[in-house]
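Taken together, the values in this text are just the output of simple stated rules run on the coordinates, not laboratory data. A quick note: this is a predicted structure, and the numbers were derived from the prediction, not measured. Cβ atoms are built from the backbone, for glycine too; each structure is taken alone.
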Structure P
Amino acid sequence: METNKDVKNGVNNLLNKNCISIKSSWEFINKNTTDMTDFLIIDSIKYPLFYWRSDPQIEAVARNAIKNIGGSVSLKISGLIRKNYRIDAFLYKALDSAEWILDSEIKKITAYFNTNAVNVTLLMKNDKVALLELSSSLPDGIEEQTRYTAWGKEGMESSRVVSTKTRPQSVYMFKDDDKTYEFNDSTLELYGLSYEDSIKAVEIFKVLKEERNIKSNLERDKKLRFYIEKVHESSDKNKCIEL
């Protein structure tokens, strides 16, 4: 079995499996400590990559918040990420997810910041409410731990069951030495990649086969950066900011 070395290797395996030939040149660029997210360069144009849009757990919350809980009314995103990811970048991801899951743009922002953490309350234009509780305090190399929970008129939808504190694995292997080996791999073509990298590979695959309109990410990036400025303004001025 081939072990993927990196995201690009995983993408090529998905393309080969589905017999898809890409004429455009492309390159994946990992985010650095000052970036908000990773990038995909296609024919020399650099696009921000919203890879979390291919996370099956977040996708399920977004889908079921609309269809299976009587229509969502509120959302809570509570999570920890490694320090070197940076709190603004974590916020960038959460703000995009909040608008996606609640199917609305943001109307008002109230926020409280410190060096490694932020608490944000959002009022959406459709009058739904989101609460973001985020911290970039985990040691470098530790996997992100975030729960997405949407409440509706008839129930709730969450990316993790109430008693689950860490992300479940796809495969558990038990050995004689009492050590449990855990694997995030859910498809053979992505074997060896971390959960996060496998999601990035799937999102790039969707972009390259034109299932995603990545050109719209450029304008989306500007809007998310504007929201982050307003989050800081709310915290600095200790007031609610109406957009």
Structure Q
Amino acid sequence: MTYLELLSSCEFWTGMNSGDIVDNTELKSTFTNRLNRSLDKFLGMAGAGSSLAKTDDTNFTNQPFSLFDIADGQNDYQFLTDEDGNSISDFTSVMIKQGTTFTTLNKLTLDTANADLIMSPNAKPGVPTGYLERNNTIFLDPVPNYSLVKGGKIFYKRAPSYFATTDSVKEPGLPFNFHDMLAVDASYSWLLVHKSNALVEISRVENELQRLERDFKTYNELRNPQKHRIIGARHNTR
């Protein structure tokens, strides 16, 4: 569905007349905002509970990773946006170049015994083997004792490609069979605020939204199956 088709769908689900949103500057801006918040929500659901970048907005042409220069004596590197200016939310992997290939670094945690030293930084120089992440900054450990142009590679999750009120034929970066889910979700949030007494309409939209969310969850589970380990139960023999 295109952006304008999504707005028309919002008119349907909220009980408005055709053109009530599309031709109203204020309502168009409001529903564009709600569609973008829904896009945040459902792309987040698609990658929830995983450190892997399972899904990305299909409107992007560049893949979710960037190369960066390693500087001798510098262990902190901040990444706020990707190369196209989209906000980065989470890092999923960090690599450094060794020879002609990239090697994945071990991800350390803030409860690591020497975490504070790593972020101080730790004066220990060498070739990094791990990294710590805090906010949008990574801290390499040990501190690089060399410089290398494009010697690092970072993978991440990023903000979606949002709608603007000037769009017309742009489509959301979700599987096509779930496009209308954005309109249903945006309509539901609008009804709760602006027509809180319309209980029948709210219930109808809520039921449709719950159905779509269940189908979307199942779709993502089938598309990205998880490996589960079976661990035997422990019994106390004392």
Structure R
Amino acid sequence: MVIALILCADHGVSLAASSNGTRFPAQGRIEAGYEYLNMFRRPLGRSYGVLKTRDHFFTLSVGVFDWLSVDGKIGMGDQTATGGAHLPKLEFNDGFAGGYGLRIKVFEHEPSRLKLIFGAQHISVHPCDRSINGDKYETFLDDWQVSGVASSRFKALNPYVGMKLSDCEFVYKINKHDKKRRYSKYHLGFIVGTDLFFFEDRIRINLEGRFFDETALSTGIAYLF
């Protein structure tokens, strides 16, 4: 199922930080896994078009307390800027990508299994430089996000919904000078996703979509140690 969703996303046409789901490793435990992010569309302001990115991460979450998780990720990502009135179409191949964040469980009601989670995440993608018509383009993308989600578990299924406030920056230079920053057009977004738990909750599969400020999908699998 996860592989099928990844293939569908690739054939769509792209970066944002995921909320990292609903799992909180107990104090002193860690969760490690793989995550795929595909941001299909992130509009930029002032007629600078849209951004797209596809990223592959190794992920790690550490339980500092039962209510606090520190999250990190490292991997590779590409980037495309297209549709702008002031720039050519820019397609950059895979380069370094990484991120970090934290999540706080602010409320939990055991009888209903309801949880409220606050999170703050940052992701940065630094694709390879490229040349167009003799000009060298260098770029990176930064995404900062705070989010709040509500979840309730039903057997192995843990769906969640929420909102996020984000700021995406597309930074580029032409021929090593004239550095520019272009910001996302929209900042408020909607999150919907689910965690699926297997093998006594050790294995977690996550599916998440993000809308309005961006159109994006993330999916991953992780193991609790």
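Here are the numbers for this structure:
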read-out: Structure responsible for 3.5, with distance in nm of label points 7 Å out along Cα→Cβ at positions 117 and 149 calculated and labels P, Q, R on offer; value: Q
read-out: Origin of the value 144, where volume of the Cα convex hull per residue in Å³ was derived from one of P, Q, R; value: P
